[in-house]
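Undergrad: There are structures below to look over.
Readers should treat all values here as calculations from the given coordinates under stated rules, not as data from a laboratory. Computed from a predicted model, the values in this text were never measured in an experiment.
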Structure 1
Amino acid sequence: MNAAADAPVLLTGNHAVAWAARLARPQVVPVYPITPQTPVLEKLTDFQAEGVFDAEIITPESEHSVMSACIPASLAGVRVFTATASQGLLLMHELLHYAAGARAPIVMANVNRTVASPWAFWPDQTDSLAQRDTGWIQFYVESAQDALDTVIQAFRVAEQVLLPVLVNLDAFYVSHALEPVHVPAQALVDDYLPPFAPAQRLDTAAPSGWGNVISQDMFYRHRQEIETAMARVPALAAEADRDWAARTGRSHGVIERYRCDGARTVILSMGSLCGTAREAVDLLREQGQAVGLVKLRLFRPLPAAALRAALAGVAQVVVLDRNHSPGMGGVLHQELRAALYGQPEAPRIHGLLSGVGGLNVPPERIVAFVQQALASGADAADLATSQWVR
């Protein structure tokens, strides 16, 4: 398939990710197939067979070995892409820390899927949220178009701060659903994303090394530098999105506000659940209720300042979490409570575990969730724990 400049074509979320990887021109692509990510690898190998994807595709024996291949390739100064899902991401955990510590700007697409046990294959964001402390930047996308655009933007951000990026899309709802996607021209992406040329790389012509044991003080300063780099990410991600919008007409933002003008109640969520929440907001608005939606696209680093600004003057926030942290509840719920802690006139926050394990959540159920939360009359102290809802 040859896509004309920015022509709409029917793509699944997985194939949109593969198109984004092709357009970004990575030179090394280690991938291990795992449901529901496998079509990403299959499409990339199709591109390679057609002679339109000039990258070395490596298929090691496990996801642990995949990341073991990604890190040295990135440190050698080449652009690296990979993809995984669920148990594959968990198997990489040790090396996710190593990649961030090595300041390797790898971009990885992760198809959010339930983690075992019990064994299941449905959309659930616990797999990636369990990696939130590894030092990877994390984006969550709502649609196939969002996935394509975000993977390309992710390379730009990653290579500016020298940190790896995880782009997360919900299993099946996004990964396998067909929808119209605008595929930009290669020339547009080449102009937007210049070749990766790091100032320092592993090179036999100028020998250097990575991985020696260091002192406590050196490790301390190294972690400070990672934190400084993370602090730059929200502004750089917003800039990358603005530049992309100027070239394509499409903007996703660090956060996105939908019908929030005058809203006294706001729904907050990530990923494909935001599409359903939009319909719920429309239904609630038709009933005369001032409700809006805030979609969080950048989760790590958490854009706390942007969230505080978006929720200023809001009385109630209903957080929909498609994840479960045992003993804590919803991860996004707790992150928002921390971000708003101590803010004057902060909104009351209701945490709802909804869609966990891929459970279908139609717009009418979200409407009911919001109405139940607003009618609860609970004090703020009673809202620390996320509530299970079906």
Structure 2
Amino acid sequence: MLKSFRFIFRAVRNKRTELFISLVMVLVLLLMASVVMYFLERDAQPEAFSSVPATMWWGVATLTTVGYGDIYPITAYGKLLGGIIAILGVGLFALPAGIIASGFVEEIENDKLSKLLKLQEKRLKHAFSVEYYVPVYNKKKVLGMGHIPRKWLSLSDIKYKIGIQENEVLEVVDGSGLFRLRNVRLKDGNVPGLEFINVGNSYGQCIQRQSNLTVVNLYASIQPFFGHFSFALADCLGASYISNEVFSKLSFHEEKQLNMIQNDGYTKGNPHPAIKDIAADFKKIINKGSTCIFIVNATSDEHLLQFNIGGEEGDDTFDNGVFFKEKELLNQVFLSAEKMAEKYEMKILRHEKFGMPPSDHVAWYIHEKTQCNLILLHVNVGILKKKGSEYYQYIHDISQSLSLLKKESVS
């Protein structure tokens, strides 16, 4: 019963514009009919139709089809007008009832659709927890990554293996913060599908693990699978995690066009709400003397990783880097990464292709406000499109080479 009342209330609220227009139409008709009737009947019935306001009582009784009979026209033209107004009154007063009824039906249908989409959202979320390809399932289990959700579900798999049609997928994505629709360029061409993003705030994800290590990825909304990579990396490291899953300066959606990496809102007043929120999370989660790994997407070439701590481009040392104080620890990590990369026949670099970031880069803000040790870690994006088992092995190996950073830092 209470649910039905809520539907009626929502119907009236949602149809308030239409109801207001119909009310205005009734009032206009009432005024016009009363004025005309007054001039038609005032000579024949001067006491009954003494003025326009007095005649409006007849108009109300006629338009509402109540017809008390205490005032009624007796002239031919008056009767004609009275008949027309009575007929119009039936239609006009049926109009609001029809509007409310249609709104009520819409609310019932919306409620049914909402329940269906919630069910489909639940089914899709479960699907991301299932690795049906046995070698990938076994690899994730061996590496202790079995709980990491899938990085991708194609619309074809969703349609034929789960039984959810494309139009339903689009509606689920539109109303859910769990998924992102992505058209990915693979060997077979462009393939549409879903990424699991699990947005929990205005900008994306924020996971606090009470760790002295934090992984930050503000490019997750731009590069396919990059958010999944950094999420899995942070999980393997037991690190806190901050990711931008919503905004990009290249977004087709105007309301999502925002540069989260280079934005003066970090240092000037009146920032965008998402900038304000993520800046607060930086200061809350990244502690003084702790380490922040700021993930950056790099081109696909023979270089697996590049470490950048704010040195000059081309400087193959950490000596002059301004973002990381514990140079000895960082050199140990670099050597570990070099050894790891040997099995992939790839290289690890220091500042060779990327040097000090521009002055408006968010890395400066993070370093200054939290006084942390910060690494801009440029990751070869070729990893992201590696097939299942190899992809997760890369994440595991990279996390192992970075695990020395979990050592308690000295401020």
Structure 3
Amino acid sequence: MTKILIPIETASGERRVSATPTAVKKLKGLGCEVFVESSAGELSGFNDTLYKESGGEIVSESNLNIWENADVVFCVQTPSESNLGKLKKGAILLGLLNPYANKKLQNTIISNKISALSMELLPRISRAQSSDVLSSQANIAGYKAVLLAASELDRYFPMLMTAAGTVQPAKVVVLGGGVAGLQAVATAKRLGAIVFVSDIRPAVKEQVESLGARFIELPEIDEKPGESGGYAKAVTPEFLSKQKSTLTKYLSDADVAVCTAQVLGKKAPVLIDSYMIEKMRSGAVVIDLAVSQGGNCEGTKTNETIISNGVKLIGAGELPSSVPYDASTLYAKNLTSLITPFIKDGVINLDIEDELISGCLLSNEGVILQDKVFEK
């Protein structure tokens, strides 16, 4: 019978948990044993009693060698090196492992002969939608980014007609029309703002306009940017230069900019530089969701607010964790959706020929299968 461990997340500021009581109940129903580290779900709104009622066994390192006995470990972020070192040969690690150019993770996987499934690498195909962690968490980030901007802005979002006069609606520019960007658009529109969206992919225009936003037409150039695996492809310096010229005009009139543009496995493109910030009005707010990849806005720092020329630059790299209950619920469903087809009579047997598994399987019992990921 497969033993699955749900550990406490140890990364700074992380409030999510990799499995909810509902997920534990499902795994138990499939015949697995589920061990939940005491207080693992406390910050997400799931106490130990709820896990017990769902069939989970509450454990701690002091009363059970939980890492040594685990066949599978669900995680949100990569566990500590010391805990990974306790895993037995062939144990399966499943979660957001941040594998790109992560030599430390590579060495740990090899030395401890771990089979690692990195959810960032899940193929973005229709069959994988129920397991798409990046989309479920980006959706939350886009929503919370707008609420954060509204709370930091020095004016209202909606138009208000009062006896003292009419308050004009805020103008919001969203950079990137992916999952996070589209949710940011929808949320800003609900709050009554006028929304503009910039994206290098012309195909995004229809989605943007269906939400009531206005698409920023970029200058025509020879190379037409596209996408790969649901993410924007990297573009030339020439394109970025022309893009910035156009964006400067919109940003100079904006109250809020929400930056969501990312290129999978690469440094995020800088779309707002110091010159563009100088053109923004004092009191404007920039929310940079790409800050953990270097940032779309020059000068942003993770989990910090910096004032530049009167503009608030907020590096919001951990927004899904700020909505831990729903973020954990969606995340747990993503993981269980991926793994349950490979559970039979309480035993997990990964089919490494299956395109979902092969797409995100970094290693099989310590043998690296995706060298290029670690070299990026």
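Undergrad: Quick check: -12500 is what I get for helix-only ellipticity at 222 nm (-39500 (n - 2.57) for each DSSP H run of 4 or more, over all residues; to 500), calculated from one of 1, 2, 3. Which structure matches?
TA: Numbers: 1: -12500; 2: -15500; 3: -9000.
Only one of 1, 2, 3 returns -12500 for helix-only ellipticity at 222 nm (-39500 (n - 2.57) for each DSSP H run of 4 or more, over all residues; to 500), namely 1.
Undergrad: Same structure, new question: Work out the source of 35 here, i.e. which of 1, 2, 3 gives that when percent of Cα pairs over 31 Å apart is computed.
TA: 1
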